[in-house]
Structure P
Amino acid sequence: MATVEIGGPFKILARPYTIKAANRQPPAVGEMITVQAVQADSSDAQAEAVNLINGSGLRDFDFDDLVEHRTNPAHMWRSAKGNTKGSLEFDLGSPQKIGTISIWNYNDTSYTNRGVRTLDVSVWTQETGWRKIRENVPVDQAEGSDDYDEPTLIQLDPVVAQKVRFDALANLGDPDYIGLSEVRFFAPVGPAAARLYPPSGAQGIGTDEVELTWVAGPGAKTHNVYLGANPSDLKLLGKIEQAGLKLTQLKSDTKYYWRVDAIQADGSVVSGKVCDFTTGGLAGWWKLDESAGTKAADSLGGGHDGAIHGDPVWRPQGGKIGGALQFDGMDDYVDTGWTEDLVTWTVAAWVKSPSAPTSAPIASGPVHREGDFQINWNHHTAEFRGAAAFRNDDAWHAASFGSLSPNTWHHLTATFDGRSLKAYTDGVLVTENSRASGPPVHEPATLKIGRHAKEEGYFAGTVDDVCIFTYALSAAEVKDLHAGREPTALGAGSASTLPSLVSRR
């Protein structure tokens, strides 16, 4: 790690600069251990100790399996002012065997010297009490960039602990604070496959082109992968030489269980643990096929019938698929009452406007739920004009639908899988924003059709067949939706039929 000095009229900041090797691999660690609680001697009210264990600043932005920590200090722990020493205590909930501790140091761009220079490590169990196992452990200074993906690894002779304490914290020279970004604990590396993805309990997984990955244990030559809707009746998908595979034809709204068994060179089998994930499904569908009335029916019957405001005009013969609803851009809209926060999603609609997207003081929709998800036609910022968008803890993110012609039906689809935001126009991928990683913020505003979810910005044009999914559709599914396949037909595989193995990565 080199140091770059940036001069200014008032002070010089010395910042670390890291030159990274090509073809880096993620560290060889076992299963991640879930920390139940953490406490610090002191914490700044804007940077609590819980940030050390909640993953709030971590993302794999470049999809290289090396997790980066962002520079936003609100996602880190920082001591109260004046406390530059102290301790941190982590409660693992029950005795766990630890092999590796991973530490991301304090990564605020201008204040990496608030990071920890050295620390001691102590462990506790009910039987032994507290005992110190490492002293004066050096911690590398953070990079001070959003590409900080090389944490300090503390390798331990496997030790059993229910609690872990970092004692004798000493910082890198800041006179006021000490801090860290994230701490993770891992079990020792064993022969079994570890760190299965999607992680157990994951929701909103897709039904097509779904990747399952794992980290192979030492000595594993191949893997037998099993999957099914019943954990006691898993079926063999196949023998896999790589540490991953890709599936299609999963059933929507279905809980799947899977296991990876490692086959050793001598033919012996090391069975893995059973994990689970749940696929998403269609959650909202407004066909807008009515011919009259003040209600836009929820075509799924899910209780989200839309209340019509203003005087939009029903066009029973004027939709792209059946009827549609025409908005005047002044005071017309539909309030669906939808307030469910989605971590992964797809939003799609047929849209036609007499004008191409243009600048406007307030975003117009036509499909808008503010921070959770939105499709905008007009917007005051060019990046968000004719684009899909959402907000996470870090920032607003957008993906453009490209050129949208006036007086033309366009099928606009936006997907978010937790890692990237994609915008499709007429079934074709136009933009992928891979920096849009991390779950959307909590959003109290209801889903509106024809206007901004919170403010008085309105859409002028006609809208047809609005649908919301709780997972990111694949490119093939988006193409099918554009071609006229009903949204209820997507993800219609059978839970009792084994999904298709389309790739071994």
Structure Q
Amino acid sequence: HQWFSPESRGWYCGDNHVHALHDSHAMVKASLDYTALQGRANGLNWITEAGSNVPYDAIDQLDTASFLLRYAAEQRLGAYVGHVNTPGIVLPIEKERIKTIMNRPLPVQAIKKRVHELGGIVAHTHPLTPRHQLHWMGATEFFSDTVMGQCADLFDIDSRATEYLWFMGLNLGNRVGASGSTDSALGRVRTASPGDRRVYCRAETFTYPAIIKAMRQGRTVATNGGSFFPFFTMDGHEPGDIIQLKAQRTLTARMEIQTLEGVRTAQLYRNGVRVWATNLTGQTGPIKLEKTVEESQTCWYVLRIEEQQGRWAITSPIYVQSDVASPELQAESIILAINNCTRFVELRRAFYAHVIATVSKGDTIKHVALLRDGQVLKAFLPQAGDNVAHDRVPVTQLNGEYETGWQWSPDPGKAVHFQGDFPVEDTGWYAVRLQTESGRLITSDSIRFDTAHPNSRTLSTAHLNGCDSSLKLWGYGEEMPLEDIKIPFVGDNWWYPKNTYWQMTADFGQGGQHMGGGWKDATSFFRQAN
């Protein structure tokens, strides 16, 4: 017996990141048939299969009246970029096009253009996985894209930390919908089940194109499960809508929560700050709530609910757009990572610093410097042009060894984005200093590199600032001893899973909020900027 049917009100749920048979030598001989069965059993209306070692020629034969199975490959576009899913594309992206996109700065922006041409949408997936390093799976390019106003369509939420990163992107003026997916790999013995995290969307009809359209419009709710569902409107507007504001006015938020086993709390967030919350412990559904707010500024609101066991759901934003012109955006992101991995998979004994810096439209970069102990170790100047060796874009291109190099985007003459690699050979405190043509001078937090340390390791600090909001992320992890690294290198040892540590600090205008954990001794490797 189904206790509540979101479909009866036009809301359909799915998982846009499922692999039927991710690995060529899988423990479980899964298939598309098995994937569809899992989806139907878990109450999903659709699955976007994201790439496997299976034939796809008969995939549409697995549809039913209430379930759709489609294929759109996950794109792994480079180091310090992140993985994205591409649901809705009507044709595969051309291999040569992908190759070209991967060998340029900011490949997510380029893939988004092609995906939209093919009828699809782009979603950042597992955005902070693993949280202690920026090199591979996490949505590292999101830091730059948010500053440039060029974000993906959706952002997968799987924790409070990813919520805060999403909030930061919204505060910089981006319109990005909430999403949820699992990266389920059904060929593995231990994996999430499809739909353990899922996205709901309000579609006009139950067709895959209508579902894609709804997700593109931000008419979504993300959740990690639980027997509840939130409906949210403001003056009749739904998630994804824009409320035009000509003058200050009273807005009425109406919330309806369908719940089988109860909900602990409902919370209303404005620009990342919780502005209202209520304790719902002991109440049974449906629960109807109402809250009025006085509004005069451009902003956004989301509704978040949570139950006793910590399962949650969060809506996409309802946007408020004031006719009063906002000040010109001034924002920047700075990323510094030091580690001893190649661009893909292998470890080396040499360490490199990887630097990414981005500024918002209306400003340009005057100077980027890699600092050691407060002194300039390497100055990067736009007038010196690009330094790209062996036709491999620095930092993000995925094949080969790292070597000294840098590149400006869109070009050195009007650079809003920089990425560069430089060897690290001496003990010291390393940081990045960014100067813009408008006179802004920003220095990152410092990370401690010690040549006497015997192990492979990664250290990173990432900063995102603008619109009276800020977010920074520290990360640390260790791998095998340096003396054990042999060439040719054999293994998959670039995850740095030992002694891991991470810390996030987010401030949306009302004081810093901290989260993190891991090996506490790693805190000695980080120092805040003055």
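Read-outs: derived from the displayed coordinates by stated rules, not from any lab. Since this is a predicted model, take the numbers as computed values, not measurements. Cβ atoms are built from the backbone, for glycine too; each structure is taken alone.
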helix-only ellipticity at 222 nm (-39500 (n - 2.57) for each DSSP H run of 4 or more, over all residues; to 500) from the coordinates reads -3000; which among P, Q: Q
When mean count of other Cβ atoms within 10 Å over residues 77-84 is computed for each of P, Q, the largest belongs to: Q
Which of P, Q yields 18.6 [mean count of other Cβ atoms within 10 Å over residues 53-60, calculated]: P
Identity of the structure behind 173 (criterion: volume of the Cα convex hull per residue in Å³, calculated), options P, Q: P
Which entry (P, Q) yields the derived value 4.9 for distance in nm of label points 7 Å out along Cα→Cβ at positions 117 and 445: P
